[in-house]
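FYI, it's all coordinate maths here, none of it is from the lab. Since we're looking at a predicted model, the values are computed, not measured. Cβ atoms are built from the backbone, for glycine too; each structure is taken alone.
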Structure P
Amino acid sequence: METYTQLYNLLNKSLSELNDSFDKHPKELYDPQKYILSLGGKRIRPLLTLIGADLFNCDPGKAIHAAHAVELFHNFSLIHDDIMDNAPLRRGNATVHEKWNTNIAILSGDAMLVKAYQELNKCEACFLPQLLQLFNQTAIEVCEGQQLDMNFETLDEVAIEDYVRMIGLKTAVLLGCSLQMGSIIAGADDQSQQHIYNFGKEIGVAFQLKDDILDVYGNSEKVGKQTGGDIISNKKTFLLLKSLELANKEQRHELNFWLTKIDFDKNEKISSVKNIFDQLNIETISEKEMSKHYSSALANLRSIDCNHQKKNQLFSFAESLIEREF
């Protein structure tokens, strides 16, 4: 049985070799791809592809090209998301469109998406039809989630169930896809594939809810950024939406005051909105919602017939994602 450290090392070595292959011309097309891949990140998604294969007693190396495809697609989406969000930083460094320009970022991102399909095409031919169907469906759903997220920015009211659906599409489906791709390559049966996909998707929703909570209640030194960033930008997170749902007249008035105020002191806004969150016990309510999806994920994992030791290893990994402090 491979340890996750071994899988991570295998992944990083192969991605480093892949990144070296981008040393081509024109440099304006390929250097941005090398740049964003070199920024690292947690690389949870491609790691899950290798885990999905290992869980069903398959050599993880057979899933390495599928893992590459997942990581390339994810970084392609980040390049384009940063353009849409006009974000200056990614993983503490300048975003691609800031370091080069928007046109270069769009084109290099497009090429990265094509490269993802080239990597996927290196998987065993017998698995390609199912892999492509899953990968294509996931790519569409990620785009749907991004569009919904942008739509929410201009809506006065967003239902909580719509928010959870959005993060399920924008964030969580790629985690489910990553695991299922590994299970496909391992030859797992359809029922096991569905359970491992559901596990990944539900963990993804819980993971994003944890991010929402950490943005307000996390330790800024551990999170690596100022807490309350979502409050400053009026991001419609679970915490804000639940507060608007539960607030009394006075609390709603204050929330709307801060949501519509253009010029403000950032610390004052964070303090005032967080105070309302505390009055409404929003942290506990959000943790309960997160736990609901986490429990659903674990139930799906328990339903899979596979090596008990490997299953426990995945249980521990899932716990580390949800119990993290940053």
Structure Q
Amino acid sequence: MSVVQSQELEAQLQSIHQEAQASLAQAETLDQLEQLRVKYLGKKGPIPQVLGGMGKLDPSDRPKIGALANEIKEAIQADIERRRVDLEAAQIQAQLESETIDVTMPGIFRPQGRVHPLNAMMDRVIDIFVGMGYTVADGPEMESDYYNFEALNFPPDHPARDMQDTLFLPDGNLLRTHTSSVQIRYMENNEPPVRIIIPGRCYRRDAVDSTHTAVFHQIEFLAIDEGLTFTDLKGTLKVLLEQLFGEVPIRLRPSFFPFTEPSVEVDLQWKGRWLEIMGCGMVDPNVLKAVGYDPEVYTGFAGGMGVERLAQVLHQLDDIRRLYSSDLRFLNQF
């Protein structure tokens, strides 16, 4: 009876080995292989269950069955390691094939974006002023009457307000008609000396035509310090315009702005014609008083120019509306 039981256990162990070999051959992933390892070599696997029947064997047969069980466990472990090596190699090969780059293939064309001519124009002017020691400042596009007009020396009924056809909002605020309002906000919060450049969007109720739009961009500059004179303003204009247009004739014409006194319009000769390019002047003492600066101690100058106007002149555009058309035939030229 003991011989029969010994042969049955041997047969069971051999069957477990054969089953394990078949299962390992079908394993396609490392996760499946790990599950099989736990199944056949774990404490609750089939081999410990077979060995549980050794108690019924003759003591002389137990060493033989124990040795066979260990031999089969080692064989299964070896089979698992070989299968692991094969699966890891296959995984690496698949990864290499999926990540292989064919350097002979043509590239995928993606059009390169470019800076819009208006932004490029602003960046160019800003770079010139930053090179002269100016700081970029900005402020809100929705303003109060105080910052847009009153603090800039526009009396309530002054006809100069009619020069800027304003878009008023239901709450009493307005859309700024110039970036000069930022000058007031900056001076209220900073002590002299002041040197700022202010780029930004402005709004006026202009009829849209080849040279006007209801929404446009301005760049203004402001310098406040002790002892600044009109000569300093002329020197600043000379540097700016030479950087933008090269050596061209420039002339200053007397003009009027509520926030500067004296005020001038700046023209330059371009392509055989005189073109108005900006307005500027010495900061009016009333503006200095409005922000708490002593006009007996400090003087300054300010100026502003339309970005669209600069772009129109430099790029010889026939119609300002082309800058807003999003026509790729136009924009690709830049």
Structure R
Amino acid sequence: MLTSELDYHLPPELIAQHPLVPRDSSRLMVWERASGRLQHRKMRDLPAFLSPGDILAYNESRVLRARVFARKPTGGRVEILFLRRRQAKIWEALLKPSARLSEGMRLEVDTESEPVFELQRRLGEGRWLVRNRSRLATGELLEQVGEMPLPPYIREKLREPERYQTVYAREPGSAAAPTAGLHFTEELISDIKAQGVALAPVTLHVGLDTFRPVSEDDLSLHAIHSESYSVPAGSYKAILEAKLRGGRVVAVGTTAVRTLETVFSEPPRPLAGDTDLFITPGFRFRAVDALLTNFHLPRSTLLALVMAFAGEDETRRLYGEAVRERYRFFSFGDAMLLL
């Protein structure tokens, strides 16, 4: 597949700059594969499309305050985006600008009088291994000196940082939100459970590829960086039982899809580990039967996954309809349900 096939026209005013209140007031485009039927609903209508015996799998990773602005010894400013824990106090991070940085360089932040970060090793593509030299654990330090890592296309200041977290976020570790989950409220989750739908939390800590566009002309040449995942034994068992009873596995977001398709691959993978699974058209889905997802960026691996699930031509048609109907796009945008 050519990367150019992931292009589409998007008027810039359709890029959502802020989350809606309440969360479940977002619009929901519903597409039924068997009939081709298309409906325009609200997120709060989601229970109407779920059935007793279905299971809803969602990513409960929590976003770190992963963006830090630091200073070099010369006074120059450096932006650090913490991506992934490698050891107790050593993290993989994306640094900008990166060209004039050197191994062993120490960086300061405004709230600390001593350098708190040390650059250990250049990994390429702007990525570094960074050591936290403070007495605090890195997560605790980021809570003090970091900011929410909003994507660059969001230019409005986020007044409430918790709006870039799902209501069920539990496990700190992501550099970006699993955005399909941002539409859920506690009330909506209660309504879904009352419908006889079971819940299956999983975890995938979102890393670099959420920020990185596909640069290769041939999509098959694009390499995805590994991200850590885990599936609780209870969620794994519940999904197996639901499949045996004929229930559908409904994945909330592409991160839940990648987690489940990793674990239920052939041969099966462990319930915890690292995954670099790249889902593109032609992929055989073994676990996921339905997908709730936001509208994604052109030339992104996430759009390739949606095309793999719904079909290339159908995805283009759905995105064209979303543009005509003035849906809101990307992280704080509206959602689509593919059944």
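Among candidates P, Q, R, the computation of helix-only ellipticity at 222 nm (-39500 (n - 2.57) for each DSSP H run of 4 or more, over all residues; to 500) that gave -13500 used structure Q.
For mean count of other Cβ atoms within 10 Å over residues 73-80, which of the structures P, Q, R scores highest?
Looking at the calculated values, the largest one is P.
Set P, Q, R, criterion relative contact order in percent (Cα under 8 Å, 6 or more apart): the highest-scoring structure is R. To which of P, Q, R does the computed value 12.4 (mean projected area of the Cα convex hull in nm², for residues 105-240 alone) belong? Checking each candidate, the match is R.
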